[in-house]
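What follows is calculated from the coordinates using simple rules that are stated; it is not laboratory data. Worth saying up front: this structure is predicted, and the values here are computed from it rather than measured. Cβ atoms are built from the backbone, for glycine too; each structure is taken alone.
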Structure P
Amino acid sequence: MSDTIEVFISYSKQDKALRDGLLSHLRPLEGAGIITWHDRQILPGTQWDAEIKARLNAADIILLLISADFLDTDYCTQVEIPAALRRHKAGEAIVMPVILRSCAWRFTPLAPIQAYPEKAKPIVSWDHIDEAYTNVVDSVDLAATKIKERRSQQRAEQERIQRERQRQAEEQERLRQAEQLRQQQAAEEARLKQRELEQQQQEQLKQAAARSKQLATQQNQSSEATKGDYAQLEALLKAGKWKEADRETAQQMYQVMGRQSQGWLRVEDVHLFSCADLRAIDQLWVTHSKGKFGFSVQKKIWEQCGSPTEDNRQWEKFGEAVGWRSRGLLGIGARWGIYSLDDSSAAPRGYFPAWCGGGPFEVFVDYSSRGFGQGAVGSVKVWQLAGLLFSRTKMCKL
């Protein structure tokens, strides 16, 4: 906001001499940043009407040099006075009528406004005209001082508002950072709780495996008779109908554990599954696939991938090795899913058994509805059940 005070002078050309006298007395105020302008300063070639109106609308103080000739000038009374009064009423400028010569100015819209010099005595009526000019200059200086004080107050208010906005912005940033920290702490607490839960689940699985091993040692596996009827499975495998044989495998495993109506096996079913039946199923798969498919084949691949029992990169490698997970491009676009092959004979080593449709142990989950690798029984995950299954195959000496 500039400290310069612009003074617009409106006058009649018949009062040019009186105007020049006033300008001479106003000249010292230029050192205080009080600058005067009148129409004689318009440069050649300039649109004078536009220039006058622009200066009038930009002025801080408007001096109207009043005389009968001034009031008889249409441009003064119809353009400059109305514009000046509008800005005066709006508080945008200070209008100061300066009475040069006696005239009927009190019958104009200027009547309610304080006129100068003192007591609105016409300048030409003063005994010493310089005193009249000096009185007007003092009044102009006083008006300029008030304008400067108002500007200073406005600057101070603007600075206060800016400081307040800055304070509010800093407070908002502080609150944002505090909320971000709170969310990070909450996420860390949730992560720790999840880790603790997974550790508890691992411990439960270890205990379950230990119980299974203890029960298994009590069984005479060599003399145990099979409970399932594997004639249909053998026929399908001989015909190379791998998908159909896959489903038949699941059905026979349900039959062995009396879970036909449920269509899935429990954790304890995995622990207690008949070794004779498990060996019989595996032997049929291994024999008729020429060593390409079977639980024992999958177990070896699983062990080569680090025997994963958690959802980690080792589990993903196992899925990729047996064809249950696509590799994607540089790891991008990889996904789980079985039965995506047009020709099941092209399935990689270890691809079957992998029955799709809520199969045994939930290691053979319905990937079409739940997403491969995401199924679970209660709180037990697929990768954990895979560990139980392959531990059982190892215990049964497959």
Structure Q
Amino acid sequence: MLLILSNEDVSRLITMPDAIEALRISNREVAALKRDSEYRLNRARTNHYLPWDADASPDGQAVLRNGAGNDPRLLYNFKSMEGGSLHFGVWALRSSSDLVKLSTGPYGQLHTYLRYGDLPGGHGYSDLIFLYNIHNAQFEAIIQAAVLQGIRVAATSALGTDYLCRAEVLRAGMFGSGWQAAANLRALLHIRPGIKQVKVFSPNQAKREAFARRMCEELHIDVVAVDTPEDAARGMDIIYEASSSRTPVFDGRLLEEGQHVMSLGAGDEHFKRRLIDPVGVARCDTVAVHSLEVKYGLEEISDCVESGAFDWDRVVDLPDLVSGHCKPDVSGRSISFFKNNVGLGSQFAAVGGLVLKNAKERGMGFELPQGRVSQVMER
């Protein structure tokens, strides 16, 4: 049977600790095979854009003007990536179909997906994971990606932080107040449960204050909305960036000894995003990224390499951290930076494969006969 699993199903089938451990396994697999010339676990993410006509639908102009930001323009975006996991026994293809708004705000340029019922006609967006069994080549599952995407990104951020940040931390700064910020904060507390206070900044006062109230109630820690970027960076043990900005969210000169910085905002083949000031990145003792298989999404690091601050040989990736090939200094004096720069198909194979396994064991999901999707050729 082919299983179709909804976001609601996914939320009941995987926990954040489960996802972190699944991605730990996945990164060990990537480390073991990344220098192999015969086998590849990933096909790097690709983005394709098309121009968008605001007059092509009755509510097109309203869609264009809705939301924050000045000088908006919309583009159609199709994104896909794929990869596998030997441990979980699946190959995953993730694809999404979106409208993306480019605009400018008080703190720089913005890059925002229209995913909150604000597409023309009020439609939802399409973001799906397709899983294939690597043992019998069968198409096994279609999974709605929204919930699993948030868990995957946040678990990757937490995994990088776990290897780069000292254990005794009390204060964190968060840049961003959307769903990615919420997911990343939840994941952070799983690996650093000693955090007692979080200061959050985003340009929209109402949104950052609502985020602080919601997270304070959910996580039972002190979450405070602050009025300036400086307030979310100074004196923090950890600084997390999970925003829709395209420019640095704070002055890199503010970085202090012992701080760990994580950024998940990344550009692609067409649009550059520098969320952390390269001046700050150049001051870091350890610079690590999720993946070095692709160079986009690493704009701040590329700037440092081009300026001569350091070279690419000094940059390590998450598979090398997880496998133990690299063991960075996490003392109270060093500054570390982790760039969660890109999604990989192997990640979706790991967390999607775990979701599928749990769904089968619990009898969850909508079943579709394999005969509807598989075929046998006649000679």
Structure R
Amino acid sequence: MKIELKYVNPEPRGGRTYYYFRRSGVRIALPGVPGTREFQEAYDDAISQHAPELRKKIRGNGARGTVDWAIIQFKSSEQWKELSDSTKDVYNRRFDWLRENYGGELLAAFDRRIIKRIRNLPEFKDRTSVADAIVDRLGALWNFVDEFTDLELPGINPTTGVRPRHEAGDPHPAWPEELCRAFEAYPHPRMVTAYFLLRYTGQRRGDCSMMKRSDFNHATREMFVVQEKTGAKIWVPAPQRLLDHLASLPQEPGDYILMSPKGDRYASTSLTNLICGITADLDFTTTDSKGKKRGYSPHGLRHLCGAELAEAGCTIDQVMSILGHATEKQARRYVEQANKRRMAHEGNRRREEMYARQATEKAINAAPNVRKIKDAS
């Protein structure tokens, strides 16, 4: 039988035919025979890793239900229009890759196996964070299509629960409590206010710098936020600690809660530079994504907020509602970490109880009357 599949070579041997994927020095044995599921899955894996260009635009540009179509729909939406130019630039790089390699694939055809295949592609060996970002964008596209179009998608989002490939240390670790106490006492009232907004609303630095006094609803104790990165419109409940701090602020002219000395809102980069500088001045440092030493960043307070919500027992949906995450990935990480911490404390409690029982039994056995009973028996 003549095989027409690209890069597949049949090799008759010992009365049967074996099939191999061959390209540029790569030789991969394919199980089964063409037409069987095991053969097709292995062939798809080989194509994705060693000849991804074969997957390009199979169904034509913008065919309904394809990844290309989903990107077009998203970039025509209000959510896209509300994103900042810098965020659009980042997203476009991920969309370009998806369109180049999977644009013609039906979104409904993606499953966890395919998602993990994308994450593990050899081209991302030295760019694991890029692989994770592409998976994130694909997951966000799925959520957008499922929520805002009439296309029916099967099951749950296939990116849910897929672990990130990037294993480097977090460039924005959550702030330790000792740093929080020191920062609250630091003689920079404006940055202390920035700290309270960042920690207790859990929003990003740009969103906090854009918060206006009119955005706060005193009756419902909520802050209205239009997230710069995602365009999501959310109401964020304000905990009592934030309410008390806001009530203590002097009345200043201007619309924004965080007013710079120039009478305007702080730029996002200015917040980062000031806060990193103060935390370093307080002798609390970490490393950035390139391994360079620096102070703790504003984004670390967003992580702290998420961790505190999870440790308080919040569900993934509740964490997402407050922080405004577009996918479950980060919220799930907070909850999983909190659950592990609770289980560790429960395990330690049980161990301490065992030690206490052993000590009690030892004391009882060492008592004179117990020894006499034992000797008599």
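Upon calculation of log10 I(q)/I(0) by the Debye sum over Cα atoms at q = 0.06, 0.07, 0.08 Å⁻¹ from the atomic coordinates, which of the structures P, Q, R produces -0.23, -0.31, -0.41? Can you show the working numbers first?
On the way: P: -0.50, -0.52, -0.57; Q: -0.23, -0.31, -0.41; R: -0.37, -0.48, -0.59.
Going label by label, the one that fits is Q.
Out of P, Q, R, choose the structure whose coordinates give P(r) over Cα pairs in 5 Å bins from 0, in percent, for residues 145-296 alone equal to 2, 7, 10, 10, 9, 8, 6, 5, 5, 4, 4, 4, 3, 3, 3, 3, 3, 3, 3, 2, 2, 1, 0, 0 when calculated.
Values: P: 2, 7, 10, 10, 9, 8, 6, 5, 5, 4, 4, 4, 3, 3, 3, 3, 3, 3, 3, 2, 2, 1, 0, 0; Q: 2, 10, 20, 25, 24, 14, 6, 1, 0; R: 2, 8, 15, 17, 17, 15, 11, 8, 5, 3, 1, 0.
Comparing all candidates, it corresponds to P.
Where does the value 3.0 come from, among P, Q, R, when distance in nm of label points 7 Å out along Cα→Cβ at positions 81 and 249 is the thing being computed? Display every interim value, and only then the final one.
Details: P: 10.9; Q: 1.8; R: 3.0.
Of the structures listed, the value fits R.
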